[in-house]
Structure 1
Amino acid sequence: MRKLFLSSYFSEVAKLLPEFTGSACFGKRVVFIPTASILDKVTFYVDADKKSLARLGLIVKELEISKASQDEITGKINDADYIFVGGGNTFYLLQEMKRTGVDKLITEHINKGKIYIGTSAGSMIVSKNIEYVKYMDDPSIAKDLKNDFSALSIIDFCIVPHCTNFPFKKAAKKIIAEYSGLLDLRPISNNQVIVVSDNEIETLMVKKEKETIV
């Protein structure tokens, strides 16, 4: 059974993960792949996601696939209970996944039932094709793709993250305007997550707590 937890910003929806997995996260091993972010100047979200995973009791093992050996890649993904793929440039992430074979390896593990957690780029990469992401991320960074944007093809729809959130709100609107009649788009904000359990798909939301004025 395929089980995917696909978010815009994992830290804002992390509290929903234990219920989705159906068991306590404490002591579980998660391989954390930050590759999409390594060319970004602003990466605060990477640390935020790591801390959120650790607070759930998960043992975080980082794997930067653009620099890791094949043995390290295979070993860490095989040993993990969960796979986490973080945000950043989706095209660079796809390039490095294809170059290292991580795209096929992760697909194999998902199809065997290993839980996949994606956020932003990590959520979009599991669609069939990421060409639609061009308004949100710069494809020219990933020259080795040579305009082949076919992705992991785990899901039949396309997530549009950060649809109401700065600084991606305008980009999300452009994607929706151009592709709404061509693709099955699923826009989500930072406090939403799409969960996939085999063929069952559901969008969940974390309600923001109101401030108490004393």
Structure 2
Amino acid sequence: MGLKVLPIKSKETYNWLLEKHYAKRIPNITDAFGLFFESTLIGVVTYGIPPSHSLCIGVCGEEHKDKVIELNRLCLQDNHRNQSSYLISQSLKLLEKPKIVVSYADTSKGHVGYVYQATNFIYTGMSAKRTEWRIRGSNLHSKTITEQSTLEERQNNPDKYEVVERPQKHRYIYIIGNKKDKKLLTKCINFRDMPYLKGDTKRYDSGKSVQSQLILGI
């Protein structure tokens, strides 16, 4: 197959996440991995600490919250058959253990989460219904808006800011560790294991190309 998955520096993912991934934003990144075809980087996956402290507790309780990380970006140049699932499965093997990995498939982007199903993640249903602040006519992330403005400013400018219902997401969980770790952490998960969903899905990225990057000696 000619494919390899190797650790890469966080900054090596930035062009991919800003130019190709639909979110156009750099998340918190603690671990990054690249999918290489021979010596050419053709895809990236990143993991990081979830932005919500309560999310970590909600997944597995206070005792194991520090073991929760999020697979927060997945981006491939062309996404040929099985490349995305290969990148995820191999990167999971390279993460520090034990860990509880959570990831989401965004329903607003037409995602079901087939790549997580293909890599044996547990499907645990939909994220909770929430509302968030938005600038009218803008696609800015809610976190960016709340960081750049005060609550009073948003409340006093209804022509500019609005509260909207946040799209729910499909939540997937994967536990990595030895047999003992997996048994313990599986019991701590606060969500039910549910049957996989099926349905139409869309490409996860913007379709733009990222300039190929080479690495020597692999």
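Work out the source of 0.50 here, i.e. which of 1, 2 gives that when FRET efficiency 1/(1 + (r/R0)^6) of positions 37 and 61 (r between Cβ atoms, R0 = 41 Å, to 0.05) is computed.
2
Comparing 1, 2, where is mean projected area of the Cα convex hull in nm² highest?
Largest value of mean projected area of the Cα convex hull in nm²: 2.
Output the label of whichever structure in 1, 2 has the greatest value of mean count of other Cβ atoms within 10 Å over residues 149-156.
1
Out of 1, 2, choose the structure whose coordinates give distance in nm of label points 7 Å out along Cα→Cβ at positions 5 and 93 equal to 1.6 when calculated.
1
I have 1.7 for distance in nm of label points 7 Å out along Cα→Cβ at positions 101 and 125, calculated from one of the structures 1, 2. Which structure is it?
This value belongs to structure 1.
Here helix-only ellipticity at 222 nm (-39500 (n - 2.57) for each DSSP H run of 4 or more, over all residues; to 500) was calculated and came to -8500; which of the structures 1, 2 was it taken from?
Value -8500 for helix-only ellipticity at 222 nm (-39500 (n - 2.57) for each DSSP H run of 4 or more, over all residues; to 500) corresponds to 1 out of 1, 2.
Quick note: the coordinates plus some simple rules give every number you see, no bench work behind them. Keep in mind that this is a model prediction, so the values were computed, not measured. Cβ atoms are built from the backbone, for glycine too; each structure is taken alone.
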